[in-house]
Structure formats: C-alpha cells, structure tokens
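Structures for review follow.
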Structure I
Amino acid sequence: MFIENVLKEVTALFPGPYVHIGGDEANKTEWKRCPKCQARIRAEHLSNEEELQSYFIKRVEKILTGLNRRLIGWDEIIEGGLAPQASVMSWRGVQGGIAAARTGHDVIMSPTSSCYFDYYQADQRWEPLAIGGLLPIARVYAYEPTPDSLTREEARHILGTQGNVWTEFLPDGAHVEYMIFPRIAAIAEVAWSARELRSWPGFLLRLDRQMARYNARHVRVAPSMFSVAIRESIDVDAHQGVVTLETQAGPVDIRYTLDGKRPGASSRKYSGPITLQNSAMVSAAAFNGKRRLAPVNTRQVWVPRHQIVALTCETPLDSVDAQRGTASLTNNRRGDPTRDDTFEWRGVTGNNMCFTVDLGKTVSVSRLTIGFLHQTGADAFLPSRVDLAVSLDGKVFRNAGHVTGQSLQREPRPFVRDYAISLKRATARFLRITAHNPGPLPKWHRAAGAPTILLADEIIVE
C-alpha cells in the first residue's frame, strides 16, 4: 500500500508515460538473513533472492500499469525474470540491454564506459575532483548505442541512449556544467544522428562554433579536450626516451618546455616525437594564437642510464602480485592512475617493501627513482620513507641515502609520487631499496586501523 500511494503521488505530479523505479545495486545479503524475505520466497514458491526481486518488480509494474504508466528500471531488474512490459536502462555495460532487446523489451543504452559524465574527461591531476574513471569526449562520440549483434527486429527495441551525471563529488551547478559540457554535444549527435553520418573531424569543426555559443551564454565549459597528454616510451639499450604530445581535439598548436617552466605562445612548437637523451620535466599546453586553451600539463620523464638485470623481492609481495611477478617494475612503462594500469603495480600489505636490484656489472650510479601510488579507495598510501643501500658484491651493503614523504594524506584523487634519491660518486652493482609502510589506515579512512598497502611501480637507475 505504501509503494502504491507513493506512485500515485508521483504520477499525479509527472504526466509522462514512464516512471523510472531504479532497481539497481540492491544488496541481497540481508534478504538471505531476513525471516520475512525467506517466508515470502517460500509462500510464492520462488527459487532464490533474485526471483524475490523479480516478484517485487512485477508487483510494482502492475501498480504502474493500473495508473496508465510504463515501468523503466536499471538492468538489475532483469535478474530473476523481467516484468512483462518493463523497459530496461542498461548501465553495467551493454549485455543487459542486448538480453532485454532479444526478449522484446525496449532498451535505453547508458553504459558507464560511454555515458557517465561524472567521470573525469582528461588527466585527473589537472581536472576538478570527480568520482573516478575516465571518459574523454572522443570516446563519447565513438559510442554506438545499437549493437551490431542484434537483428534488425531486435534493434528496433533500442530506443536510444542517455548521458548521466551523478553529483556525489559535484558541489555546485558550475561544477555540473563543467562535467556536462561539451560532452553533451557529443552524445546528442550519437543519439540523434545516423551512424553513417557521424564524423569525428566534422564534429570538431561544428563543436568549435558550438563552444562559441556556450561561451556567449556564460556556460562553464570544460577545456579538457585541449589538455595535452604527455606519453613516453623508454629505450634502455639506447639510453633515450621518446615523448609524444597530443590532445583529444586532434591537430592543434602545442607548445612545450623540457625544464618544467610554464610554456607560452612563443615556446618550442611540437611537430613530432621528442627524443630525450636525459631525464626531463616536460610541460605542455595547447594554444590558439596567444590564448592558452587548457591548463598546462607537466610530467617528469625519467631516462634510465643502466639496465636492471635482475630484481629480488626481500619481502613477499601480496599473493596476486606475487603470481604476476616483478617484470612490471622494470619494464620501462610507468604506472599511471589516469589509465587502467592495474597490472603495472606491485603491492605489499601491512609491511615494509624491500627490493634488491642487480645491474649486472659495477657502474657509477647518480640517482635511483621508484614510483608509488596514492589511492585512498584502494587503501594505498605513500611510504613514510625510502632508504637506499649499495653494494659491490650483493652481500655487504652501505647506506647511500634516503627520502621521506607525506604518507597518510587525505587527498581523495589518486596520484603517483616518485621517490628520487641522488648519490654522489657512488659505484655499485647491487642496490637495495626499502620503502617503509606508514602504519595502519588513518582514523578518517573508511577502514581505519586496517593495514596500509604500498603499491610500487617503475624502478629507474641513472
């Protein structure tokens, strides 16, 4: 009766033909413990909690049908059996939408991978705080809501697509505008233009004029598509690195520096891959004449001088990471929280992390660098200190330096910090790196008191 009364009030307020009832992320753990839920399962001859959910959704659909409305719910409402006339909004990928369309149900495609505008739209180090993820405008525009796997008749049930913006991390209207514009223009063309008529270069030309309209209306538009992505590849044998610079907007005027200084309209113009013989602090930005189009991006690019022949873990890695091995720590690919780099990181929970590096021969070492990930949601924090010891024979080590860090920061967005230790006239074949665990998770953390995880990536020897 309560739900029926609520729906009567809702339908009286909103005249549209559909009512979205949610139905997503229902944790059924408590249903398994609840005597009333279990009694209902037995009384209705249901097999499990999924069918109990389906039973409930079907009851809600009957109420809405009596109110001359149609039910829409997120794709979880498929679990246990879909209500006869229900429409599905597919957010956990597209498989739920495909399954619903194949059984004759209408579908709105809205997968997180292409339609969630509360995700970052460029490198999160330079973006306002968001919930996580990465959804650049180019990926929004590339989305096709109607899967090729559907027949022509099944495809008729794909009503379209929808962009979503959830506001847990968006404190005001200006921030919401920033997350929506200009990605809303991309999804508009996806929804309202035939697939064969869509063209990314053509969209960029139209978007240039549309951006002028946004600015004239004082809409807070994200410049993220003009943010310069700095990518590097390292060749240890050649003792050099290659840096490429690009934006989502395609060919634009990119200016850069290699000493960390802010680039201006008269700085060096990017015309192709940049070869580095030494480590450099690369800073870059896109320009239209003298006007900078987006914030300056900066990335430290380390060019190792010595190849690591072998790496030994003195403290055991976490089980999953131990199975993956240690190759990612020396593969010359930097872990980056703005990419899906799950397999790049190696972790130790609750203990210090210690590695011994073998360079294969005795060489002169000027600097050791190792990167660590800060990601509060993964219980990963920076080490409080990193020590370096050197050895000629791998048996007798002497201290060569250390560096400390602010380890238990309350920074919600993930980032990487490089711990770099410089040496003076150090000759060694073996290097021992010890990263100190900062202790239990802090009081403000959701899992306060639990062990902290250290997540390390690339070890670079110069």
Structure II
Amino acid sequence: MRLAHGVGEARSSVLRRAPLEAAELPPTVRSTIRRTFGAELGVGEVVDRILRDVRERGDTAVARYNQEIDGVHGGRARSLEVSSEEMEAAYDRLDAGLVRALREAADQVRRFHQRQMEHAARGFQKDGVGQQVRPLARVGMYVPGTRTIYPSTVLMIAVPARVAGVRELVMATPALPDASVSPLKLVAAHIAGVDRVFRAGGVQGIAALTYGTESVPRVDKICGPGNVFVTEAKKRVYGEVGLDGVFGPSETVVIADGGADPELVAADLLAGAEHDELATAILISTSEGLASKTLGELQSQMDGLERKDIARASLEARGGIAVVEDLAKALELANEFAPEHLCLHVERPGRLLEKVRNAGAVFVGAASVESIGDFTAGPSHVMPTGGSARFASPLGVQDFLKATSVIALDSRALERLGPPAATIARAEGFGGHAQAVERRLGRRR
C-alpha cells in the first residue's frame, strides 16, 4: 500500500485517481475481442459494433454475442427470456436461510424507500403554476455477474423502482454457459417484483434494453452497474434512453483518529478492496501509530479471505494510507475525493458528519459497518463513484419518477404574468409568442 504524509503528498499520490479507461484490458478479454471481431479493437470500437448490430438485427445479434463473449450455449440460449418455470424452480436450489435473508433485506430496503417516497412524490400547485409527479412506465435493470453473483444489486434497484410505482420492470443479465441464470439472481428478482428477466449480458444487454428487440421491450431508463464495456455502452446510448448514472469500481475512504480500533479499520478497508481489483480503499488518519497498526492488521486479516488475491491486488494498485495533522485536513481530502463510501472511525463522528459535503454514503461510527450498508441497511448501494458524488446522489425513488410542469392560470395570473412575458418575447424576436399573450390580454380590456 502507498503511504503519504501530509495533505499535499496525499493529493498527488494516494488520493489521485487513475482514469478507468487507462486500465489495460486483460489478455483473456483481448483474445475474446480478436476471436469475435477478427481484429484488435478498443473498448469504444467494441461497444459501437455491438450497439449497431443489436439495433439492426435484434435477438439474433444478442444471442450471437451471448455465445461469442459470454460462452452461452444450449437449448435455452435460443430463448432470451427466462420462463416463469425457471423462476419458480430457482427457489428449490437455494438454502431456506438464504431466501429468508433476501426477504428480510428486501423488506428493509422497501421501508427505507417508502419513507423516501413520502417526500419525493409530492406535486404542488400555487398561483396557477405547479408540477405533477409520475412514475416511469418501463425501467430496465442491468445486473452483472456470472462468477460473482449480486442478488443484493437486484434488490437495491428493483425495490425502489417498485416503491416509486414503475409500471413494468425488466432485467437483463449475463447467463451461465448452459444458458441458465443463477437461481440466486432469479429468486432475488422474484422477491423484489421484477416482471421479466432476459439472458442478455454486457453491451448486448444494454443495447437490447435501449432499442428493443423481438423479445426484449424497449425501456425508458436503464439502471445498474457493470464493467468498462457496460459503462461505455451506457455513455453511448444516453439520450435515447435515461440513465441512473455512469459507475466505476467501488471506493471506500476511512477517516480514523488515534482512538480508532485498527482491527475494525482494516476490516472495513478489506471489505472495500475485495470488491474488485480496480477498487479503491484508502485510510486517512491523524495518527501514525494507528496507520502502522492498521497495516499489520491488513496483512493478518487478508490471509483469511476467500477473495484475498483480489483484495491484495486492489490494495497494491489503488490502496493507500495518508497521515495528516488533524481531522479538518482529513475531511478536506475526503470531500475533494468524493468517495462512494465514507467511514468515520472517530471519537465524535456526528460532529464530523455535519461537515461532510461529498460522499455517496456516510457510515457514522465504528458500529455503522459499510457491509450492512451494502446489503441490509435500506438505502440503495448503487451510488456515485469516480468523484461524481460531488454532483450525484445514490439511487432512490427519485430516479424512477419524473415531474411534469403544470401551468393552469386564472385571469389574475394572466394579467400579472402576461405583460412581462410579451416584453421578453419581443426582445428575443418572437413576435408570435408576444401576440399569443397580447390577444388574450386584449380580450380582457
């Protein structure tokens, strides 16, 4: 792990982000690109070709890329949609305790977003002007993963969408080589209220949801994270379809003072690091001693992790520790970095919370473990990354609602607002606009 002393050194090393697109594609990915397209292509070129093919050839193109890129074969590969029989059979393949945990998590996520909905969905009307709020008609979810399964991501997208009142919710996700979809994903989708599930991974999944195919309905908005290809595809299709955001690898920043428990600090850093080799886990501390003890804990705890190789690669490439003079400097750096997760391991975390400006989620005190936030706390774990917490928010019911302005003027409002509107219209050269106002005003005189 990198070690920095002072704010300036921390900014230039530990807290300096490397552009995601600068990361070298793994050899296996480059080999798949050569095999599929017969050429060495970059991420953008691959995305453009798949988007074009799916737009022009629909299901045929989706099935082809499912096979070429994801290795999906078998009889079910010809049918993109997961049947109701497959959904029901998925329950029999899971432990009852796991199903119960998914239900409990869904209930907690639902309760949180119901409270959020009470505030988000209120329209208003005053002096003839207001707005009405309506849910989106059809939303598409993208849920990644075949080797690592993310049922929690299903819950964190689908439940707030349902609470918001989305009429139809469809999910695209990669299939396994035998064309099956993980029963864990299917059970989570059923519990959360997903209407339809499609075998469509990667760029072809984003394309199918954007343009629609013979099987996959076109959606109004796409939500969910993915790899660099999925992220690039979402950027490309924005405008033809709405997006929740553009997400990169997971990020965790821990602020800790000298009284923090190094065992728990290290545990939170490892929880962040094991997400992905490109994940970022950073400690900003006011104590050299705490930093040193945390390094020792990281080494001893890492050996017991199933994903230790991933965690180690993450910490070596993007992890780091910055030692600064006080908590004010620590928070200054954290606000500049704007992390997805910000954990406060300090004596009086509530006072520090008041000064946090930029973070996807803040975990206040040692008991507020980030892992619970990922699975069962209630707020969605789909959150801004890459510094976008400076201007973006976690996924919530507001992402599935849209406001329509309502202008319902009476005669008094017309008399008050009409003359200045006509004056501005003429100043901009829009005489027809001005006349439309003046003819109404003239009838009243």
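For the read-out P(r) over Cα pairs in 20 Å bins from 0, in percent, a value of 23, 48, 24, 5, 0 was computed from one structure; give its label from I, II. It must be structure II, since only it matches.
Among I, II, considering only FRET efficiency 1/(1 + (r/R0)^6) of positions 96 and 360 (r between Cβ atoms, R0 = 35 Å, to 0.05), which has the greatest calculated value?
Structure II gives the largest value of FRET efficiency 1/(1 + (r/R0)^6) of positions 96 and 360 (r between Cβ atoms, R0 = 35 Å, to 0.05) among I, II.
For which of the structures I, II does the calculation of FRET efficiency 1/(1 + (r/R0)^6) of positions 8 and 104 (r between Cβ atoms, R0 = 25 Å, to 0.05) return 0.00?
Corresponding structure: II.
Each of I, II could give mean count of other Cβ atoms within 10 Å over residues 280-287, but the derived value 22.1 comes from I.
When mean count of other Cβ atoms within 10 Å over residues 64-71 is calculated for each of structures I, II, structure II comes out greatest.
Consider the structures I, II: one of them gives -14500 for helix-only ellipticity at 222 nm (-39500 (n - 2.57) for each DSSP H run of 4 or more, over all residues; to 500) as calculated from the coordinates. Say which. Don't skip to the answer; put the middle values down first.
Values: I: -6500; II: -14500.
The read-out comes from structure II.
Which structure, out of I, II, was relative contact order in percent (Cα under 8 Å, 6 or more apart) derived from, given a value of 19? Answer for the origin of the read-out: II.
Given a computed value of -0.34, -1.02 for log10 I(q)/I(0) by the Debye sum over Cα atoms at q = 0.08, 0.15 Å⁻¹, for residues 176-399 alone, which structure among I, II does it belong to?
II
Read-outs: derived from the displayed coordinates by stated rules, not from any lab. All values derive from a computational prediction rather than experimental measurement. Cβ atoms are built from the backbone, for glycine too; each structure is taken alone.
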